[in-house]
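Undergrad: Listed next: structures, encoded as structure tokens.
Read-outs throughout are calculated quantities, based only on the coordinates presented, and are distinct from any laboratory measurement. Please read all numbers here as calculations on a predicted model, not as lab measurements. Cβ atoms are built from the backbone, for glycine too; each structure is taken alone.
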Structure 1
Amino acid sequence: MKATDIFVKALEAEGVEYVFGLPGEENIDFLNSLRTSSIKLILTRHEQAAGFMAATYGRLTGRAGVVLATLGPGATNLVTAAAYAQLGAMPMVMITGQKPIKSSKQGRFQIVDVVDMMHPLTKYTRQIRGADSIPAHVREAFRVAEDERPGAAHLELPEDIASDMSDMPVIQKSLFHRAIADNRSIEAAASMIEDAACPVLLLGAGANRKQTCGRLQSFVEKTGIPFFSTQMGKGVVDERNPLFLGTAALSDHDFLHRAIDHADLIINVGHDVVEKPPFFMKKNHCKVIHVNYVTAPIDPVYYPQLSVIGDVADSIERLSETIKPQRSWNFSYLLAVKKKLETHLQERAEDSHFPMYPQRLVADMRKVMPDDGIIALDNGIYKIWFARNYKAHQPNTILLDNALATMGAGLPSAMAASLIFPEKKVVAICGDGGFMMNSQELETAIRLSLNIIVIILRDNAYGMIKWKQTQMGFADFGLDYGNPDFVKYAQSYGAYGHRIATSDELEPLVKNCFTEPGVHVIEVAVDYADNDRILNKEIRTLSQSFD
């Protein structure tokens, strides 16, 4: 059997549904083997977008997404997607081509050392040097990518190896059970929680697993301990819960940070320092319990006093069974902070000012989205507003990246979500800068007959950096640009193009777009003029004055 036939059969044995990517000359054998497979090829217009789609597939399913690219420029175009998956703990397997390694008549043309390039960006990277080793390499790449902490893996298949012959059978996935935390750590954690005066629960990206979410809900219900989330932990427990204190959208000086500073114990479930830290231990002298699949690397801002290492769902269930809620716990200060935060979140939520204020945008999107509807955010200043103001009702219903925090991922992520969950309402929300980085994928979305809405927030500038520029006292310089007519741009691809002229138009327009199948692009002018005043000054002043 030809090597690429074995490779594809190995992917089938892993349960692969899609291969996202852009093949090249060195992948022709692989492409031909894929042609007769049950696996569907999702041809994209850029390798980076294919990588974002594969990573999002991994994030939403827990199974490694697969992306295909050729050698040289195709492989280098995957670098950002590799870092996106690796830092964001999204299981993904990359397959790249390469020139023949036994003999070559083209010298060093297009050759870069892709395996070496991928070393710092992946958990596993190998060049396949013989057809007989393909089953083992594929199984190992998937095992490593999907094992906690999930991430990226990479396999390079040279052109001459791809056409080799072998009779090696594929290796089937084996059953395994994750190790569980030892009883001593569970008992020690329970004791620390019971002895605390004001414990608080932190939910990070690693808590976002199907079994863990339900058990955390039960933990909160039994103990009555208030909780907050990181940006990538949003929705792990329904944020309409009266014990939800908010999301750490800002690094410091928000209402939430007053609650964190008041707590004497943080039960950290699933967060590590790859996500932007929601608190700094050098400033906050409370104790920290680290509940995760893996131990925490010690960092100047994070050095937990106790670690509970093992399957997180099991750890939370056993903690919930062991802990006895204490009458001495006093959460009155935390809940008073929450009340002040909720009042602040309502400001401008119904303001009719146009261009739209971000607070009104977030409020209207929360009204129109169903509980299981998915919002995929690109990276920009609006991400802070959504992380802080948008309450997620279910896990994985607001996809944002606060690990690599890359631009250009919003549209591909929404496309992957729609492909996986065609019955759900899916909206990509992108700044005009981030959207234009992968806007060509509108053609892919239309070709795949996806039903998505793409909201482009137009401010004609790199708004996040403008905010930072103002925050640091620098002059406004070097961040403004022009934009196409987004309505005509969408229509040129065959999508529906819309533009609102008043803030009151957005909510009914999104509702109407949900009823009309296809790809809808909505241009929304936004007003970020108060970003510095509110995010840098007002929130700091109001939260510091709270007592």
Structure 2
Amino acid sequence: MIQGMGASSGIAIGKTFVLPNWEWEVPDQEIVVADFAKEFDRVSEGIRTSKSEIEQIKDELREVVGTEETMIFDAHLAILDDPVFMNEIQGIIQRQYKAAEVAVKEAIDHFVTMFDLLDDEYMKERAIDIKDVGNRLLKHLLGAPEITLPKDTQPFILVAKELSPSQLVNLNPDHVLGIVTLVGNTTSHTAIMARALGIPLVVGIEAELDRSIQTGEMMVIDGTEGHVFLNPMRSLVEEYTAKRLQDEEEKQKLAHVVNLPSMSTDGKTITFSANISSIKEMDIALACGAQGVGLFRTEFLYMDRKYFPQEEEQFEIYRTVAEKMQGAPLVVRTLDIGGDKQLDYFQLAEENNPFLGYRAIRISLARPDLFKTQLRAILRASFFGPVKIMYPLITSLEEVRAANRILDEVKQELMEQQIPFDTSIPVGVMIEVPAAVMLADFLAEEVDFFSIGTNDLLQFTLAVDRMNEQIAHLYEPFHPALLRMIKITVEAAKRANIPVSVCGELAGHPWALPIWLALDVDSLSMSAHSILPVKNRLLYTSQQESKAIMEQMLACRTSEEIKAILSSFQVVIDKQHQ
């Protein structure tokens, strides 16, 4: 078995097609001064053609994956419009007397090498974007055909060193069973696109390979667990074929759960909400039975574009979601950039520890102009449905109070302008750092609700970056320390009589359901596809029994002990369900 990172869920079984590296052979051509103008014109024409091609791709793809996902290509258009990129090309032509295609190739190599040397995954992904755009431009300068995929209808598993969004968009999902890339991570543009297209994807297997993969070899991939099996034994193929069929059957069986009450066997009700980053995801969530949006990740409105989204643009998106929810709650998290989420047009200073640096609420408080624009849009949208505001990365009461002062200023401005909004809009905070847990009792007196972000809370508590392959095994969701932190937070919320939700990945883990039942959590927010499996398990689980095993788990000293208790509990529930 080869272990990678699961970037898009699902199982794929089939023969491989290995995509050659998308690199063009560029002969070294020298020119004379008299040719400069002609070469500049060739570059300009190549850029115009490339931009037209990208716009066409955006239009064709928009109907398939939605507007937000196609914003990936706005970043490509921005590169072609970037004067730094153009100046680099023209400079090489003039200084080195090189033909247009040679200059473009050298400019690509220069920027890609520069970004690859940075110890920053986001910048490494931008290197892929530059290579993608540059190769598209080279294609037009050279008059070369694109590398194409097999034309027959025999489905295959695509294997590539790396896969750019432009290459991915040309795939026929009916022909591509799954994708494996040697490099990359789960937050790349390619991963986002694969999830939107519903194609299983495993990334980052290069370090595990002891030989190259050849076209035509048999392969099994598990996009959830990140497992890759090359030339597997027949028994393993049969095992995963059965698992794939079982997954499909389970999805069909769960359809009836959508309209059932979200209630345990002894009457405990939990609201199931969805984590979304776009209107497209919200439509999917509603189809999966979401009873609200527990986390709208607004940072995706700011990414892969040339400038900050203005108030009217944000308002239209928030309003659309609020109206589509038809009275169900919408929790909008304010801008959460920094760390691994950077903006091309908002240059943040290089930091030794960006996850501990200038990000999230810290940026909003330092840039009240940006914060006010977003708050105005959210408040205006609150007139069209039950909208709530949530602040990210809160570590102190001072931050909450400072944010609320700015919120009050915006409310006053809207009232003076006679613009309607919910004057009593609920305001809550993300509990995602240990400091917020230890201050939970104080914070609960200042806000209207809590939402526990288990992903970051676990990373900060254990000092583990789960994207770091060397220590990813230490990222343990059922760690005793996390369990205790969650308990402290929920109890503080209950004492203050405010609702508490869980919105990290652990919310959608079926094994964790007894924890939420035992602690009396009010709602869970998760990816849309996790809602029905967890809700279905709730229908066969008792809160009283969950409280009994919670006592046992709180006495555990290791995560293995906790998982053993939860595993045994799941077996009991499954038997009762049968």
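Undergrad: Suppose helix-only ellipticity at 222 nm (-39500 (n - 2.57) for each DSSP H run of 4 or more, over all residues; to 500) works out to -11000; of 1, 2, which structure was it derived from?
TA: Among 1, 2, the structure yielding -11000 for helix-only ellipticity at 222 nm (-39500 (n - 2.57) for each DSSP H run of 4 or more, over all residues; to 500) is 1.
Undergrad: From 1, 2, which structure was mean count of other Cβ atoms within 10 Å over residues 84-91 = 27.1 calculated on?
TA: Label of the originating structure: 1.
Undergrad: With Rg/Rh (Cα atoms, Kirkwood Rh), for residues 236-403 alone coming out at 0.97, pick the structure among 1, 2 it was computed from.
TA: Of the structures listed, the value fits 1.
Undergrad: Another question, if that's okay. Looking just at distance in nm of label points 7 Å out along Cα→Cβ at positions 140 and 380, which of the labels 1, 2 belongs to the structure with the highest value?
TA: Evaluating distance in nm of label points 7 Å out along Cα→Cβ at positions 140 and 380 on every structure, the highest lands on 1.
Undergrad: Given 3.9 as the derived value for distance in nm of label points 7 Å out along Cα→Cβ at positions 268 and 364, which of the supplied structures 1, 2 does it correspond to?
TA: So the calculation was done on 1.
Undergrad: Using distance in nm of label points 7 Å out along Cα→Cβ at positions 28 and 92 as the calculated read-out, with 2.9 as its value, let me know the right label among 1, 2.
TA: Among 1, 2, the structure yielding 2.9 for distance in nm of label points 7 Å out along Cα→Cβ at positions 28 and 92 is 1.
Undergrad: Given a value of 57, 56, 37 for Cα extents along the principal axes in Å, for residues 116-387 alone, point me to the structure among 1, 2 it was derived from.
TA: This figure was derived from 2.
Undergrad: From which structure (1, 2) was FRET efficiency 1/(1 + (r/R0)^6) of positions 44 and 444 (r between Cβ atoms, R0 = 30 Å, to 0.05) calculated, if the value obtained is 0.00?
TA: 2
Undergrad: Could I ask something else about it? Could you figure out which one of 1, 2 the value 33, 21, 13 for semi-axes √(5λ) of the Cα gyration tensor in Å, for residues 156-299 alone was computed from?
TA: Value 33, 21, 13 for semi-axes √(5λ) of the Cα gyration tensor in Å, for residues 156-299 alone corresponds to 2 out of 1, 2.
Undergrad: Also, I was wondering about something else. Tell me which structure, out of 1, 2, gives 25.4, 85 once Rg and Dmax of the Cα atoms in Å is calculated.
TA: Structure of origin is 2.
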